[in-house]
Structure 1
Amino acid sequence: MSTRRAELGDFLKARRAQVSPEEVGLPPGGRRRTPGLRREELAHLAGVGVTWYTWLEQGRPINASGQVLDAVAATLRLTATERAHLYRLAEATPLRPKLGVCASELVMTEIVTALDPLPAVITNTRFDIIQPNKAFSDLFHDWHTLPCVHKNLLWCIVTEPLARQQLLNYDDEVPYLVARLRSAYAEHIGDPDWEVDLARLRKLSPEFERLWSRHEVADCTPRPRHVAHPIAGELHFTVTELAVPAHPDLVMFVETPADELTRQRLPLTRRDPVAV
């Protein structure tokens, strides 16, 4: 059984457990050993064979047409993001093609640097920090006090005590980042770099392991980030993610002040005086 097929089975089981019989018009029935729909119930509602669906969850190498996957997705009440994730895992759609390089790393560095004084950083879809600007490094300097295997946004947030204290909307941000990572993982299943990193983080952080096992996926969306800075005080940002078309595996994150007070306090986050 391939790793991708195993991931597909785990995703389907996790989503099936979240759909109650009442939601799809079935009577609650008697006592259930597991939450959510039974396999045979989902198969019946989706109009597919019970044996076929069982094999799909078991990760067997069977073909799944778009029409059948749509029926399963509709029964599981998947969002558009979850439906796309299902297709990628089932290999029913081609992976995103690699685009030709039309922007050098030097140009990208110049762009992210020019955004200062707005904090900005370029990462890959695994959240490894590729290129921060000075404003970003200054704002989140205290989040990197522990020795890291590599600089990674998610690793630092879930393992660095100061990050946990200073990120005021931690309980919303971390599940979102894990869901984004799960979405990106569908295109990197079996990649040794990804597999080793994920295994290490799952062992290191029980919280990450718990969130990862939920198989939640998410698309990028502008979101709030609330930070308690030791000098500047409480700061409120809107985080915007910008794609880098020439490099499909890279993302630029830009932190924009969400209110005037944050804009006024932002210079207090700088570790060195900023020339005017």
Structure 2
Amino acid sequence: MDYAKLTTEMRRLALEAGEAIMQIYGQDDFDVKSKSDDSPVTAADEAADALISAGLRAAFPNVTLVTEEQADSHSERADTFLIVDPLDGTKEFIHRRGDFTVNIALVENGVPTRGVVYAPAKGRMFYTTAEGISVEEKGALDKGALGEQTPIRVSSPDNDALMIVASKSHRDRATDDYISKYSAKDMKSAGSSLKFCLVATGEADIYPRVGRTMEWDTAAGHAVLAGAGGRVVRFDDHAPLTYGKDGYANPFFIAHAPGIDLKLP
């Protein structure tokens, strides 16, 4: 894989998809449909998916592509693959809360090694460089000109005063019960894959997810967090969370900065 080319293409496509999403987000009204699993989908999901898929297939024609919005791709299997969630946090988008993201990642031998997470409504973009180091790009986020790249790094957590981030749309009793095992300094809620990025920047220490997710929901955020020194492990046994699983479904997991005394369920 040409990582320099990949970084350039992922960044550009994420920005172009974000632009298409924001055009629809700015409309007075937009249609919301339901997929076979009853999850919502909008014209923004579909427009972003078409744009990203076409761009990745043109740039990397020999690399398997898995994307949330194309059910036919969910039966694909490969050791190396690109995986896309063109609009993560559709519920946040529908309710105009801003916490939605564009997610593109590369998985190699079960590990997300490169990724981009772009939150167009918040003007925040996180990605891995060609060398696998995670940065947040500051400035105008121009498709044609690279802005200032600020390296990001996870916190050095204090187990007696942790900053915990949890899902905004999927918070439940099971999540709260698990969080209660820790000594929390404070808590914050966020939508979509932004939670991984908050851990990656040190704005939070730990993000437990006791709920259903798919690999396209997490791969890009996982890559960004790993490139910032963080980890993502299974909830049940704290083994590394791997990718390319049957059906691309995830178990419960914990994303965290190293040094946290992780609790078992």
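Some points to look at:
- Read-out Cα extents along the principal axes in Å, for residues 54-173 alone, computed value 47, 38, 31, structure in 1, 2: 2
- Which entry (1, 2) yields the derived value -12500 for helix-only ellipticity at 222 nm (-39500 (n - 2.57) for each DSSP H run of 4 or more, over all residues; to 500): 1
- Percent of Cα pairs over 33 Å apart from the coordinates reads 14; which among 1, 2: 2
- Ranking 1, 2 by volume of the Cα convex hull per residue in Å³, for residues 142-245 alone, the structure that comes out highest: 2
Each reported figure results from applying straightforward, stated rules to the coordinates on display, with no laboratory input. Just so it is clear, the model here is predicted, and its values are computed rather than measured.
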